[in-house]
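Derivation of every value follows stated rules applied to the coordinates shown; laboratory data play no part. Keep in mind that this is a model prediction, so the values were computed, not measured. Cβ atoms are built from the backbone, for glycine too; each structure is taken alone.
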Structure P
Amino acid sequence: MAVEGVGARVLVVGSGGIGGVVAASIYEPVQALGGQVMALSTNATIADAVRSHGMRLTGIDGARSVPCPCVLALSPDDGPFDWVLLATQPPHVEEAARKALPWLGAQGAMVCFQNGLCEERIARIAGPERVVGAVVGWGATMPEPGVYERTAAGGFTLGRTDGRDDPRLARLASILEAVGPVALTSNLAGARWSKLAINCAISTLGTLGGERLGTLMTSLTVRRLALRIMTEVVRVARAEGVALEKVSGTLDLDWIALTEAEERSAGSPSLFTKHAMLLAVGARYRRMRSSMLSAIERGREPAVDFLNGEVVERGARHGVATPVNAEAQRMVHAIARGELTSSRETIYAFAERVGVR
């Protein structure tokens, strides 16, 4: 295993918004230190676009093209890799891990960038000692094949599911710092569940509403739905025995979850403060668009079962009611089947069905 990124061999699996930005951002720093970065995609159109024009970055970090190789399949000569960065959508991560596993070095690790709780799934494939979690604190989208728009700044939180120290984490951090600041945690579960609460609200409401986050969060109805969704997630996390971590060091999910009094109240000083916090989140990530909606638009399976569905399943296991997440899951699948469209009307229909005004 390379030291401080020197000579590191990195495979980025998945060339959508997150994978494209990661691969393009780390390519030159890793190459300069004698290492190698390669992207693996299942989409021939994306691979062709990257071969023709490079990975074209745009958005908040400016515009440039990076000559990172993007292939549709690996050859026996391509491995072994020190790091396999799994940047697919959650429904495809297990298949991606199985296909990449033969190319993972003996001391290497797979890194889960997915929202949700995918580390447990990948540990069953690669082994728990060969899995690292990376909570992504920024946003990106792919407006066209091979073009990657970074929509929000931020970095990563890295850790192991068992909370143990691992010298590999510092080496991975030195690579990913080309993308954004990196923090190490001994409480990956706490960071994961906090991010899950946000994604269950933001990504799913973005799919139902079809608009970017900044626009959505100006709606009082959307903010009320977001608070109800996140409250259910927090209650399930507590039932799981998870100590939630603050997101980006500031957003406290334990605090933002509604109390029973707030659920019954039409308005209170504490509710006003929580709505103000959501408005601030919407302003900070105003350009962020739901990756789940993008997946549906490309004819792919939405990740809702790995987000809201995970909460519903674990809530049932612990006897914690999750009706808002359950209805959100149902409606996202209806959009994926073409039975509903992403619109404000769909958001308001969702609010009506779960009793949110």
Structure Q
Amino acid sequence: MQETFGYLPSGEQATLYTISCGQLRAAVTDYGATLVRLYVPDRNGNLADVVLGLSEADHYRKSDACLGSTVGRNANRMKNARFDLWGKTVQLPCNEGSNNLHSGPDGFHYRLWQVESRKDNAITFRMDSPNGDQGFPGNAVIRVTYTLSENALSVRYDAVADQDTVFNMTNHSYFNMAGHENTTAAMEQVLTLPGRVYTVADERSIPTGELRNVEGTPMDFRTPCPIGQRINEDYESLKLQAGYDHNWEVFCNPCAILSDPVSGRTLAISTDCPGIQVYAGNYLNLQGKDGVYYSRRSGVALETQFYPDSVNHPEWKQPFVKAGTPYKSETIYTFSW
């Protein structure tokens, strides 16, 4: 099924596509290769849309919240918007002070992707990114595929470039397993993170290089804990980022589990990425779909990716990809109820 999802200032039409399998149903748009809706049953079989989203493409164009969007070529923040690639400095645009965030003001989440293939339960979007796009070297062909199974959503990225470049893609969905309209329940969701360390960040949200053990801190989610229970504690990392907006190591899979204690809906995330950024929506403030207003902390983003600013930390796993070498990454969101 497909339907018009509004028009862009250029006159181009955006389209919303629905895929389904079993009890799961998702709606994705070619604008930003974005996940707009995701319906999951509760323990009684009642469906709810568990991701935050907007009503039409132009609303996404005007928003910087990246709700459900595909982010690339490089997700998260980059210090001073630059990095060295084999001795040559690559400069990207600054769009958050002196930082580059989510690859800049012309990110992939602000573009119309091509639909390359469709099935009842899957869709593949394609983006051709020319050499110098966003400042990155290499002509690149990038694909993102959404696939539903009976109890899971897979998001897979495939890319290749004709020069050495950076690929660090993520999906920026905000989840609320109580249903996106139940905004006050978002911080009551119970989060589990097996990660033993997180990347400490400075006042600009740039990692200092320290990997700090979570033991004895409000960053320790190895034992399940409601997201909001310790989010306002007098702890430097929480105060600097106004709550949770940090990267944890992916120590094992699932690397994160999010549960709603009332409905019984549970999300378990598995990935081949080395890190997961947890953002508790500390600055959310926008009108969402279905007449729902998303205020501060109305949902939580769980972004699988390389560590933030990893391009400037050679001691961490790197997102550099050689010319002609395929980049592949997959994150699987498994649901139970």
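In table form, for the structure just shown:
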| read-out | value |
| --- | --- |
| Parent structure of the calculated result 30, 38, 21, 12, 0, given that P(r) over Cα pairs in 10 Å bins from 0, in percent, for residues 128-167 alone is the read-out and P, Q the choices | Q |
| Value 56, 36, 23, calculated as Cα extents along the principal axes in Å, for residues 8-103 alone, assigned to which of P, Q | Q |
| Test item: mean projected area of the Cα convex hull in nm² calculated as 15.6, pick one of P, Q | Q |
| Per distance in nm of label points 7 Å out along Cα→Cβ at positions 88 and 224, the highest-valued of structures P, Q | Q |
| Structures P, Q, by FRET efficiency 1/(1 + (r/R0)^6) of positions 56 and 256 (r between Cβ atoms, R0 = 41 Å, to 0.05): label with the highest value | Q |
| Label whose coordinates, when helix-only ellipticity at 222 nm (-39500 (n - 2.57) for each DSSP H run of 4 or more, over all residues; to 500) is calculated, return -14000 (choices P, Q) | P |
| If distance in nm of label points 7 Å out along Cα→Cβ at positions 112 and 296 is computed and equals 3.8, the structure in P, Q | Q |
